[in-house]
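Just so it is clear, none of the values below were taken in a lab; they were calculated from the coordinates. Given the structure is predicted, the values throughout are model-derived calculations rather than measurements. Cβ atoms are built from the backbone, for glycine too; each structure is taken alone.
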Structure I
Amino acid sequence: MTRRFKVLVFVLVLLLTAATGIVVVWAEQDDRQPVTILGTWTGTQEKQFREVLRGFGIPFRYQGTAAQREVLLSKVQSGEPPDIVIMPGIGELAEYADQKRLKRLNGLYAPQQYGSPWSSASGSSRDVYWVPVKADLKSIVWYREGHRPANHQASLTSWCIGMGDDGASGWPGTDWIEDLVLQRSGPRIYGKWALGRKKNEHWWTSAAVRGAWEAWARPFQKDKPAAAHALLTDHRGAPDGHGLLFGGRHGCTLEHQGSFARSFYGEAAAKRAELMDSAPLLPGGPDQVRAHEVTGDFAALFSDRRQAKDLIERLASKEGQQQWAEVAHVFSANRQVRPQEGRVEDEIAKRLTGAGPRCLDASDVMAPAVRDAFYEAVLLTLARAAVHQDPGIPHLLADIQAVQNAQPTPGAAPRSVCSTQ
């Protein structure tokens, strides 16, 4: 008996005769128990999210943590998963769906309001297991107002780079490699690599992925201090600073980071941040913009409680997404939500929900074991470059391919990663 399904038991003993007793047990699930939600948002964004949830009038208990994967796994294994989880890892959610732990969201939101690839990222067949409740744009570069870079490959010394994160170090490097694969090889190859469904297609050791990886690693191999600095630096900058672009090492003027990076800059600095497409500035560039990489936070259900379903329905609705966007100044994948006011905001919204093509973050779609191997290989590449060792990229990629080959064929993985328009 779990705390989420606390049972009120009343026992009435009725002595109908001197020789016979009847015990009547009445049990009822306490629907007044709050809906439990596990997410990654902490600090200011957690306060803003709580404000939005309070407006729904549904009792809730939210837990935000940077160690979400570990916390969720622990709760699932103990038999007390949250009613709702909100996470970027579609690959991880697909595994829970394959284990029959997730509940369908069919009928709880309008997929046509989200479009591709957001709506196509909801699972296989006709079953829907997750819905995007926050969206962010990648394949962009941030720079300081009035200092727009030229449309050609930027030098390594120009970049503000940090690999550190709480429990997921290395992912900023995967964004570089994913973007290089996408801009060099296009959405079709990128999508096949991200999904990795067919055992006979070894995309990790393909020329497309190896070429992108080598292009990213080559400048670090020539600059040992830069490799060491990137390896030891948190992608958010100092805790009391203004991110890497406005509070990082002296001289860096560009940051290859998602639209969420402005939350690290601070309110004043964020107003002086401008963006441009990343393709011309990437190693080996300039390249044409073939697509934009996007990422999201997806809500999924672990319980059948009516209140939990109602909360998902309200959060994913046009009205709920509009409120969330206005309170927290975040972006929605819902095409009916009005974008925030501002030139930069318009640029982000146009790329998120306008004419495509758009592709979901590849590492978010991958199985957790493959994603983690991807992160680790990125860190190993930098660590070896920092001590002037051969990064051994072919071997690293072969190792990731071996991890990929060991994964079962996912049944609930998204059908496609990229939009078709």
Structure II
Amino acid sequence: MGITASKITSSTNSFRIKEQDQEYSSLAPTVFVEGDDRERLIRALGVLNSTAAQQILWVLNPSMTLNVGDILRVPVLERARVSTSCVEDLVEYARADWNSCETSDSFGVNPLLDGSSGDGTLSEAYSRARRRWGHAVEEVTKLEESLNRAVIDAYGLDEELVRAEVSPEAVTLTFNPSYRYRDASKTPAEAEAALRADTVRDLVSYAVGCAFGRYSPDAPGLILADRGATLQDYLSKVPSPSFPPDTDNVVPIVDGDWFEDDIVGLVRQFLRTAFGDRHFEENLEFVTSSLGVKNLRDYFITRAGRSKFYDDHVQRYKKRPIYWLFSSPKGSFNALIYMHRYTPSTVSTVLTYLREYVTKLESSLQQAERAGNAKEADRLRKILVELNEYEHDTLYPKASENVVIDLDDGVKANYPKFGTVLKKITGLEASGD
């Protein structure tokens, strides 16, 4: 084990433990404690994260680049009465905070389901979670101030020169709105509203993950996350699921209730499963009002063909999405798949959905023409032209290729194999590995 931090930062250096199984990077300088002594390592970690050490580091190197030599020049005094239990508690708070995010390898369950009875309101679940987060911020503040004072005393410094107090925005927990939105010029009320919105986005993302079998409301942690994962693999881990995953790994996203396994229908079903039927309408309203949309479908697809959900997903996974969006040029047809369940026949399954959708739209066009609804008929004709061209020029040829992917190569190598059948991700090629 060692202590590491980001090499380049425009803010305060944040030191953390590097476990033995974690990869090393030139962008994260790492130092080690002689003899692999965990107690000394924890004490050093506490000292380096103190306000006193941060001041020393700034004097040693006032640039944005942190070097190993700078870290080693910080005197970690043995007489510093740094409570290792205090530092261990801070480590646990940070670990629990990170693991509450689905991008963590140790993610267990969405925070709004933690402690849920299965028959309550989302508003109550959010209030419980918000109280937990607020308590965590208070405790971390107390622990960090205690740590700061211990190091200031050891160095013989004056608190007027080096402050022990910790400001709200300095408590680096994901669910601390003062920290999370510190650069957004938000009022406290606006920051609270943003936290609620982001928390609901996390819940919807988790619901989509459950729909694909990546997660399950019946078991914590990742369920299907290996290459070539199948429904049989899922059922071996969750034999009697309350919310079974989609069977063919293709979930359509279109403007209306055209399919039984439509994305909106699946998320609505998830809400009923996770929080019960009694408060379903109230819970659904909590979701839509938090997201700032009139109805749930507006979050997944707009008339302009944009998917706010997919924009959020691409941002969440830093342009390395695990769900891939098949999308026609103007977004009139969309279908989501989970890359870990992809097979060479998946594109053909998407093609089947497209053709079924075209058939249904052709029927609707005939009805509009019979009813004399020229405006609707014209709209449907334009969509059908778009979808027929998408099938002929793009989707059918790609389905015929039976594209093979290797997840070990990563999204950056695999996503471009599908060309324009998938939603373009701006910056995918330029973003780092």
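Once Kirkwood radius over Cα pairs in Å is computed for every structure in I, II, the highest value turns out to be that of II. When log10 I(q)/I(0) by the Debye sum over Cα atoms at q = 0.20 Å⁻¹, for residues 169-256 alone is calculated, the result is -0.87; to which of the structures I, II does this value belong? Derived from the structure labelled II. Given 0.05 as the derived value for FRET efficiency 1/(1 + (r/R0)^6) of positions 129 and 361 (r between Cβ atoms, R0 = 25 Å, to 0.05), which of the supplied structures I, II does it correspond to? This figure was derived from II. Out of I, II, which one gives 12.2 for mean count of other Cβ atoms within 10 Å over residues 185-192 as computed from the coordinates? So the calculation was done on II.
Given a value of -11000 for helix-only ellipticity at 222 nm (-39500 (n - 2.57) for each DSSP H run of 4 or more, over all residues; to 500), calculated from one of I, II, which structure does it belong to?
Going label by label, the one that fits is I.
Here the criterion is distance in nm of label points 7 Å out along Cα→Cβ at positions 73 and 329, and among I, II the highest value is seen for II. In this comparison of I, II, the computed figure -0.61, -0.86, -0.94, -1.27 for log10 I(q)/I(0) by the Debye sum over Cα atoms at q = 0.14, 0.17, 0.18, 0.25 Å⁻¹, for residues 225-312 alone is attributed to II.
Thinking only about relative contact order in percent (Cα under 8 Å, 6 or more apart), which of I, II has the largest value?
Working: I: 27; II: 11.
Biggest value here belongs to I.
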